[in-house]
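Next come the structures, one after another.
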Structure I
Amino acid sequence: MAPGASGITSVRAGWRKPPALAFATICSVPCHRPKTGYTSPMAHLTVSTPKELHDLCRRLQSAETIAYDTEFISEGKYQPELCLVQIAAEGLLALVDPYTVPDLKPLWKLFCDGKREIIVHACRSEMEFCHRSIGRMPPKLFDVQVAAGFVGNEYPLGFSSLLRQFLHVTLRKTETRTTWNQRPLTPLQVEYALDDVRYLEALRRAIKTQLAEQERLDWYYEEIEHVKRQLKTYFETPQWRSLPKISNLPPRELAILRELWLWREEMARQRNIPSSRMFRDDLLVELSRRRTSDEKRIAALRGMQRQDLGRLLPDIVLAVTRGLELPEQDLPIPPLRSSYPQYTVLTQVLYAVLGAICKRNRMAPLLVGSPNDIRELIASELGTLPESITPRLATGWRTDLIGTLLFDLLHGNKSLQINYNSADEPLVVR
């Protein structure tokens, strides 16, 4: 079908509403383009009304897999602003405009019905929009970035790098810093957006084949469930404990900090600006340390001289007062310490061994574990880790990869030697 024919809006046409029979005919889009150069415009559907979204969801019901990606703007916003949703499924390419179809719940519910696998790259943003809308994430999720970490030495890899490595495809990435909230979209913007989804199914097949050959599919699916649990916790838990330099704050000061953080989040949400622009992190922490609700002392704090903050002083005083008056039994519990500086040298040695294990098994070290994971493992073995913490390296698929090697080194059952005969494997465990 020629570009612009019934049912297709071509790249050359830019961003425009498709004709009434937009979903009557779907054309198949090839999975691969030449390694370099520009190909003809990609045929695709545009979805710009609730009815068209309903028709698209109905069409996608029979799909075994759906690939999707999002374009958004986060600069200067309280939360990322969704600007575009791109979809690829069984020869169908579609762009959904959230400005003309603000209620995307039918689409998110389709992704979360568990009847098909949803394919993404670097899933955090895609999961955030879905969870923000319906409070759920797809139960069947294939993140090509996470999966690739199980069959290579690098993680996380960008989408272009994954395409070159697994499909030998090179894309023109000219619209990375584009203004996605402006309409109409240019032909180059449309091409860029569609490129982000049209290869995802082929990429999934290539990576999944290697995972199966190396018997690591189960490892991947275990890890992606862990990733989703982490994201769920992040999306649903107030993040005041993530503020810097609060590890030594006692419960009363943590209570003040929490009240100030909640106040700041609400104000930032109302104004749709980043929280840190609304009120600096270090000011929150310092006000918590001072334990004062005296307006003059708060106003005298260095950094509080910004003109607009003067109007907020009564609200700040109220937040501090709530923290000061909170009953003892309701005070926040200080976080468990999980940093063990006395293990620094030992951590460095074992992390080097972990890197050698990963290299030998073509696994990305950053996917397997961090230096802090090594510290937790050491602390567990030496009896200084709180009982409520289970070392990450001692659970799940990581134990299959590492075995007892790190434990044997810790307990002197094996020794670490220098291998002078191999620059690729300079450390040998015997």
Structure II
Amino acid sequence: METHADVIVVGAGPAGAMAAFHLAGKGISVLLLEKSDFPRYKVCGGGLTHKILNEIPFDISPLFESSIHQVQFSCEFKEVFTRSSATPLMYCTMRDKLDAVLLEKAQKAGAKVLFGEKVMNIRQDEHLVTVTSQKNQYHSLLVIGADGASGAVARSAGLRNHLMPGLAWEAEIPVQAGIIQRFSETIFLDWGTFPGGYGWVFPKKDHFSIGVGGPANLSGSMMTYYKRFLDYLNDEGCRISEGLKQEGSTPFSLKSWPIPVRIRKSRFHHGRVLVTGDAAGLTDALTGEGIYYAVRSAKLAADACAAWLRDSRSSLKTYTENVNDTLMGELLEANRIKNIFNAVPLKIHHFVRDHERAWNAFGKVLRGERGYTDVRKGFGTWKFLWGTVCFISKLISARKEKAFKSKGYTGNG
């Protein structure tokens, strides 16, 4: 049976576009199937860390809408303090613009892109993979699934396992130019209000991206928390209410998206199919960030596919091994640290406030200069207790989450 490409990539977000870019750059025929037309709005905070920029082999600085040098922290909307950094902690962009540029680079490298192709199912045999969309069928030697948390590729290939579901809500809210200018280098972060939950504000060119996130099983409290967050921002002088009046009495642009977090090392390929990014559950449990893991896993997937196409005796198992070795260690540690924070949020909040060492470590992790696996080193001679601390914190975190779910969030705390 004739193939339409050596590799079909499903989904044109950062994982799909970068996988196609790297494959096409190696002279491999690539067909990228995307369900939407581009550019398209994508719900996302749009934070770009230095780790992400180091993984993208071309300049995307024209897409930066703000450069972040400080963070205003609050815990349950109290105990407010601000920490600053001389060097940028991160940059903010709009995902529709970022994704469009990454896709354009993939096309210029030689990838063929078809829009309006929502993939429903894949089927593989010993020779080919058949990809079925709502409109057509396509055939390839290999498939890379980059179609997000709810995509069909991972489900069809039996690779949706060991996932912890999260959820986030976000709205793009316009504010006056003077307010944007005042807070153009500041992100707001509220944490500790409910187990695993957080709220954020990222300043963009002419608006704020304001969101909340946390465990999916606590989603019933998120709207109350979101409204309380907006009230807090008004109190801080952001005058969000004026922006809401421009759009109506409520933020009608409020949208949600799933945050899948893989909580165990496992398989990221099956037969001729590989999964990347959100489709693989490669999301930071502590921050909800997934762009870095998307572009990094895309490069690993492209390398594995290229090696297999050169010599089919090369096993795609190397992709699973590389993801587990280079990415999952960090992600599992992020989940452990999240549990520690959930157990004693106010103590961690005060630690970042009162200790320069803690703030410097926070900034280095955010910039990618250090990893989560370095955190245990901070225990010094007591680091042998790290496993015990993580285990106890996991139990406390689960108990807190269960108790919170039973009573919910009233917004009065």
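Just so you know, all these numbers are worked out from the coordinates, no wet-lab data involved. All figures in this text were calculated on a predicted structure; none of them were measured in a lab. Cβ atoms are built from the backbone, for glycine too; each structure is taken alone.
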Structure (I, II) behind the derived value 5.2 of distance in nm of label points 7 Å out along Cα→Cβ at positions 73 and 353: I
Answer label among I, II for the case where relative contact order in percent (Cα under 8 Å, 6 or more apart), calculated from the coordinates, equals 14: I
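If Cα Rg over 2.2 N^0.38 Å is calculated from each of I, II, which structure is the one that comes out at 1.18?
Working: I: 1.18; II: 0.99.
Derived from the structure labelled I.
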Which of I, II yields 5.2 [distance in nm of label points 7 Å out along Cα→Cβ at positions 129 and 345, calculated]: I
Per FRET efficiency 1/(1 + (r/R0)^6) of positions 177 and 209 (r between Cβ atoms, R0 = 25 Å, to 0.05), the highest-valued of structures I, II: II
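Tell me which of I, II gives 1.0 when you compute distance in nm of label points 7 Å out along Cα→Cβ at positions 153 and 297.
Numbers: I: 5.8; II: 1.0.
The correct label is II.
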Computed 3.5 for distance in nm of label points 7 Å out along Cα→Cβ at positions 193 and 377 - originating structure among I, II: II
